[in-house]
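No lab work stands behind these numbers, since they all come straight from the coordinates. What you are looking at is a predicted structure, and each value in this text was computed from that prediction instead of being measured. Cβ atoms are built from the backbone, for glycine too; each structure is taken alone.
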Structure 1
Amino acid sequence: MAVYAHDSVLPDKKSNIAKKKQLTKMFNFIARRYDFLNHFLSAGIDRSWREKAIKELKNIHPKLILDVATGTGDLAITANKVLRPDKVIGIDISEGMLELGRKKIQKLNLVDKIELLSGDSETINYGNSSFDAITVAFGVRNFEDLEKGLREMQRVLKPGGKISILECTMPKAFLVRVFYSFYMFTIVPVFGKLFARNKKAYKYLNNSVQAFPDRKNFLNIMNKAGFSKTYYKSLSLGVCCIYCGSK
């Protein structure tokens, strides 16, 4: 198990509970405000980020897609809309998030197209080479064992398949970085406490983004996990990146 700086970033540093269990509890607690805060704190730009991440898969015309750390299913819904696959299966460790996602999917009459299941990214309950494409939005940063999670996704991806990962990043430009750090460290936790009644969750967001091995460093980890033809695309002045790789 390789250890990266973000592995030691926890929602509650004083707790003896493992990262995965802490995150399950945290996401269950903030689930009902999660979508609202995502859209509000990003000024709605997160929707276009998701769409751009999904469009990276257009060239392979996937029929069966796995959405890892699906949360309330936003990326799975976008994948269905943009790519028109036969099926999208979403997995997540938070039953609170999944419950809201299932209601959303039912409301959109997509129950025959999208299925959300309880599942762990580090032990994916599918056989080798099961999926044409895999997607993840703002999830890999929360993996307890990053390399194990990436290897599992590479395992269940079909040869010729592709993965598209969306993740928050620290901007490179100095002034943008200073403003972004202030916003994430000061403003975001205040809104997290106000709307989600959980300041720690949004402090964790900032701390984990700052510690995450982004851009070329993350591509190196993807390569180590077995992906090929890896590349990244920077979005919105570098506050977010799309990472892609093939099998």
Structure 2
Amino acid sequence: MKTLSKIAVLTLALAAVRAEARTFDEIKQSGKIVVATEGAFPPFNFFEGSKLTGFEVDVAEALAKKMGLAIEWKSLSFDALLSGLQQDRWDMVLASFAITPERSKAVSFTAPHYCSGGVIVTKNPAIKTPADLAGKAVAVQTGTTYLESVKKLPGVKNVKNFPKDTDARSALVAGRVDAWVTDRFVAKEAIEASPADGLTMGGFVFVEKIATAVKKGNTSLVAAVDKALAEIMADGTYEAISKKYLKEDIRCR
């Protein structure tokens, strides 16, 4: 019985060991890369009917083309994307993840594919700066750098977090909160798309670099993505995609 118990324990232990992330050579041999995103963060990644689209979706497709790969897309909640990456459920994540020291402990980031930051959006033009959020209720998306940054602001009355950024926006439009903190380009898109909502954009809460995430230590995939990103930035592909969705070139300067 002791021998059988030891064998059983060893078998369970081996089964619990996570497989290593696929190297770029292994991905290349398969001909397909599995990419995850949220699909609820316009204009970066969102659905038009059943079609996944957006700036980051087009960028990923362009990167895959440069790498000689097809893409299998996965779409799920923002706060589950990095944990699924660590479990080898997909090869990389493009979902407007900002590079932070904390996240960099858990995953490896490529070179940034755009720079932006969290801005204040309100229906009250007098609320413009982080100081103006004192005594106010602020909506943010769960699992984002916006949530962590707003929590650190002195005097904020209430931070309400939502599963989707679009839900946080809806809370502001409905008057359930005083402000919404989101990406600058998301705010710009929301204001231009629905002028009747009466939203205005204030100043930055913080500025950040946004990058693709891969499993920690997968250096071969980081190098391949960085090479492809440099190529699409050099040949005009990136600029065309950026202007299609955002009317400007949003690469980091």
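Which one of 1, 2 has mean projected area of the Cα convex hull in nm², for residues 86-165 alone, as calculated from the coordinates, equal to 5.4?
Checking each candidate, the match is 1.
Consider the structures 1, 2: one of them gives 25, 62, 13 for P(r) over Cα pairs in 10 Å bins from 0, in percent, for residues 118-173 alone as calculated from the coordinates. Say which.
2
One of 1, 2 was used to compute semi-axes √(5λ) of the Cα gyration tensor in Å, and the result was 35, 24, 15. Which label is that?
2
Taking helix-only ellipticity at 222 nm (-39500 (n - 2.57) for each DSSP H run of 4 or more, over all residues; to 500) from the coordinates of each of 1, 2, which one would give -11500?
On the way: 1: -13500; 2: -11500.
This figure was derived from 2.
Identify which of structures 1, 2 gives the largest calculated value of distance in nm of label points 7 Å out along Cα→Cβ at positions 38 and 190.
Between 1, 2, the highest calculated value is found for 1.
Distance in nm of label points 7 Å out along Cα→Cβ at positions 46 and 214 computed as 3.0: which structure among 1, 2? Provide the component values of the computation, followed by the final result.
Values: 1: 1.6; 2: 3.0.
Checking each candidate, the match is 2.
One of 1, 2 was used to compute relative contact order in percent (Cα under 8 Å, 6 or more apart), and the result was 22. Which label is that?
1
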